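Please find the structures below.
The numbers here are math on the coordinates, done by the rules we state, and not lab data. All values reported here derive from a predicted model rather than from experimental measurement. Cβ atoms are built from the backbone, for glycine too; each structure is taken alone.
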Structure I
Amino acid sequence: MTASLSAYWRGMASGKTTGVWSCILRGFFVAPSLVYALVQRVRAGLYGAGVLKTCKLPLPVISIGNITVGGTGKTPFTAHVARLLMSQGLKVAVLSRGYGGTREGQTAVVSDGRQIHLSAEECGDEPYLLARSIPGLVVVIGSDRYTAGLLALKECHPDVFLLDDGFQHLRLHRDLNILLMDCTRPFGNGWTLPAGLLRETKRAAERADLVVLTRCPEGGQPRSPVPVKPHFCSRHDLNDLVPLAGGEPLSFAELRGRSVVAFSGIAEPQIFIDGLKKQGLNVNSFHCFPDHAVYDEARLDEVKGLLDTAGAEFAITTEKDGVKLGRLPARYAQRILLARLSLGIADPAPLASSLLNLLQK
């Protein structure tokens with residue numbers, strides 16, 4: 001699916017795009033969505049009844065996931081929880097699927113806490129970004145997260161596991177189930193895939209132990225879409241800019257009034273665009289690649305062309321995209337800046353309490 005088609009589908013599936021054509025498109029997807037929803041409910045029921053086996057690791061497992069497809073800020077939140085646990089002297093291991101990497105489907109150690117063993121192309125952008133940005137963090141990929149956990153136990157000896165994007169990975173028992181939901185449209189348009197963004201029906205959200213509302217307005221306290229569960233609000237803000245080629249971070253103020261372009265391959269590019277505008281930047285043009293875009297030679301040529309033809313001093317992209325741009329020639333890398341995202345939590349007490357209760361068991 002091209003970036004433009006993907007963006008149009010996401011607009012329809014999220015409920016942001018309305019009109020006759022969106023209704024027609026959704027109509028084509030209603031039947032497969034109903035089948036998909038039924039399959040997911042049956043699957044969850046079989047796990048709940050014990051017909052399908054759930055495996056348990058001998059250490060606490062904290063799952064961080066969502067009920068919709070992409071775009072809720074799982075990676076910065078996973079990083080936040082990892083740093084919080086590590087600040088207590090714990091050795092943390094993240095278990096990730098490794099989506100988009102050439103080693104997807106295999107079980108492998110990305111980082112043992114001392115050294116990173118796989119590239120972003122091999123393990124996927126999110127596992128590599130976590131491993132690179134948090135010294136001492138163990139990261140292991142595998143489509144079967146129980147097997148990945150056993151490998152982590154054998155080779156890295158962690159104290160606690162973080163199950164990345166784990167809400168639907170019912171095969172692995174979790175001791176704390178954290179569900180992230182975009183406060184603006186927590187259930188998209190209300191339909192399951194492919195007519196909507198939901199990976200499961202709304203009722204599945206009740207499996208969560210703790211709900212995190214992301215992208216909350218500053219000072220706002222939106223209602224939780226799962227009122228029977230404890231929840232808290234969080235927000236993501238662009239913090240500063242790091243040169244891809246290395247060097248000291250730049251503030252956004254240093255780029256105001258200068259000519260810049262931007263590009264990204266993330267699920268919600270509009271949020272990135274809005275974040276740059278909020279920082280007062282004059283973005284001449286913005287290029288959207290598909291989510292988890294692979295930066296092969298053709299796509300790298302597009303990035304070069306963006307810099308060559310736009311007449312801009314710099315191109316800004318996300319950290320998640322930046323880990324896949326290592327093969328860019330130096331003369332281009334020197335003009336690319338990575339926007340770093342910071343996570344703010346309005347009331348950290350529910351999260352701290354849940355983590356403390358888990359670790360004291």
Structure II
Amino acid sequence: MTQSNGPLHGFRVLDLSRVVSGPMAAVVLADQGADVIKVEAPGWGDGIRYLGANRNGLSAIFAMINRNKRSLAVNLKHPEGAALIRILAQTADVVLQNYRPGKIEKLGLGYDDLKSLNPELIYCSINGMGEVGPYADQKVYDYVIQGMTGATDAQAEQGAPPAMVRSIIYDKVTALTAAQSITAALLARERGAGGQHIRLSMLDTGLYFNWPDLMWNYSFLGENVEYAGDLADNYEVNQTADGAVVSHNLGADTSPYTTDQLIDILAQNDIPVGRANKRSEVSSDPQVMAGGMLEVSEHPRGGTMQQPKAPARFSKTPYALRHHSPEVGQHTVEILSELGLSIEDMQALAREGVIA
């Protein structure tokens with residue numbers, strides 16, 4: 001693995017989150033050089049470890065959104081486990097969690113609990129629906145937010161029923177928003193604002209994400225509004241003799257042309273166009289290859305893998321894959337040793353089921 005001092009080198013993030021929205025936010029920070037400690041339950045770990053395509057028990061989605069992190073296996077429901085996290089939080093710059101409202105406070109690990117120990121702490125809470133309202137306590141996944149924010153309606157065409165977007169876009173955009181918010185709070189702290197609590201919900205983030213285009217017909221209140229079709233109505237997938245392209249709505253039969261011919265014709269006339277790649281073709285697209293965006297590496301469990309590099313390219317503090325996604329508790333001894341615990345202390349905690 002490569003060593004690199006990314007722009008967040010020297011900051012420590014305590015990642016108490018699970019599944020996607022929190023871990024993906026944390027991997028952005030990890031890819032940018034932060035020391036991210038992923039706290040997982042002993043034994044089972046984060047449930048996302050077992051989702052989707054895998055090899056030798058390694059999930060592809062887990063490997064992507066948990067690289068460049070260290071894993072600490074601690075039972076947060078055990079009083080001594082929660083006490084360890086409170087000690088560790090005193091060494092952290094950021095704590096990130098995505099429990100449902102009120103759950104983390106019951107463990108004594110809420111913002112007020114940790115702020116009293118570390119007033120300079122940036123604490124980020126991600127939830128599904130917000131902290132008030134009739135659905136605040138509801139368990140939420142991406143598809144729920146797709147429905148509530150109108151995305152499923154936008155996917156319907158010509159009177160068809162609502163349809164899902166086949167990607168967990170609201171988990172992911174919440175993650176990116178959380179990562180940006182954390183770095184903004186760190187910047188404010190550097191300027192003297194001190195620590196603070198960041199709250200964001202998937203619902204709020206989804207509304208913000210959808211509003212510029214999907215909701216432009218619902219922005220003006222009152223009369224004298226000139227309504228318009230969706231922005232997406234201006235674009236379409238055009239079939240070619242050997243595939244398809246995405247471009248501005250041509251209004252012409254493009255099937256006699258090959259994909260390469262049509263791309264050349266439209267590009268020569270300064271019309272934005274791109275090949276409608278099958279997912280199996282993305283990694284071999286000549287532009288993707290030219291940009292060197294995909295990185296091939298050898299995962300100790302998963303073998304040869306390809307993943308995208310971090311998309312922001314810093315000229316002085318570049319991205320590096322420092323280490324692959326960890327096994328559950330892979331760094332428990334290392335991290336607790338940094339806190340000053342002895343091997344004997346750790347063995348005693350392990351016997352009690354506090355750590356692993």
Task: Label whose coordinates, when FRET efficiency 1/(1 + (r/R0)^6) of positions 105 and 153 (r between Cβ atoms, R0 = 41 Å, to 0.05) is calculated, return 0.70 (choices I, II) - done: II
- [ ] Given a value of -0.45, -1.12, -1.20 for log10 I(q)/I(0) by the Debye sum over Cα atoms at q = 0.17, 0.33, 0.36 Å⁻¹, for residues 137-176 alone, point me to the structure among I, II it was derived from.
- [x] II
TODO: Have a look at I, II and say which one yields 27, 18, 12 for semi-axes √(5λ) of the Cα gyration tensor in Å, for residues 225-320 alone, as calculated.
DONE: I
Task: Read-out relative contact order in percent (Cα under 8 Å, 6 or more apart), computed value 23, structure in I, II - done: II
Task: Ranking I, II by FRET efficiency 1/(1 + (r/R0)^6) of positions 129 and 305 (r between Cβ atoms, R0 = 41 Å, to 0.05), the structure that comes out highest - done: I
Open item on the list: Can you rank I, II by distance in nm of label points 7 Å out along Cα→Cβ at positions 9 and 273 and just name the one with the largest value?
Closed with: II
Task: mean count of other Cβ atoms within 10 Å over residues 73-80 - highest-scoring structure of I, II - done: I
Open item on the list: Between I, II, which one scores greatest on FRET efficiency 1/(1 + (r/R0)^6) of positions 201 and 345 (r between Cβ atoms, R0 = 25 Å, to 0.05)?
Closed with: I
Task: Answer label among I, II for the case where distance in nm of label points 7 Å out along Cα→Cβ at positions 89 and 185, calculated from the coordinates, equals 1.2 - done: II
Open item on the list: For distance in nm of label points 7 Å out along Cα→Cβ at positions 49 and 265, which structure out of I, II has the highest calculated value?
Closed with: II
- [ ] Out of I, II, choose the structure whose coordinates give P(r) over Cα pairs in 20 Å bins from 0, in percent equal to 28, 60, 12, 0 when calculated.
- [x] I
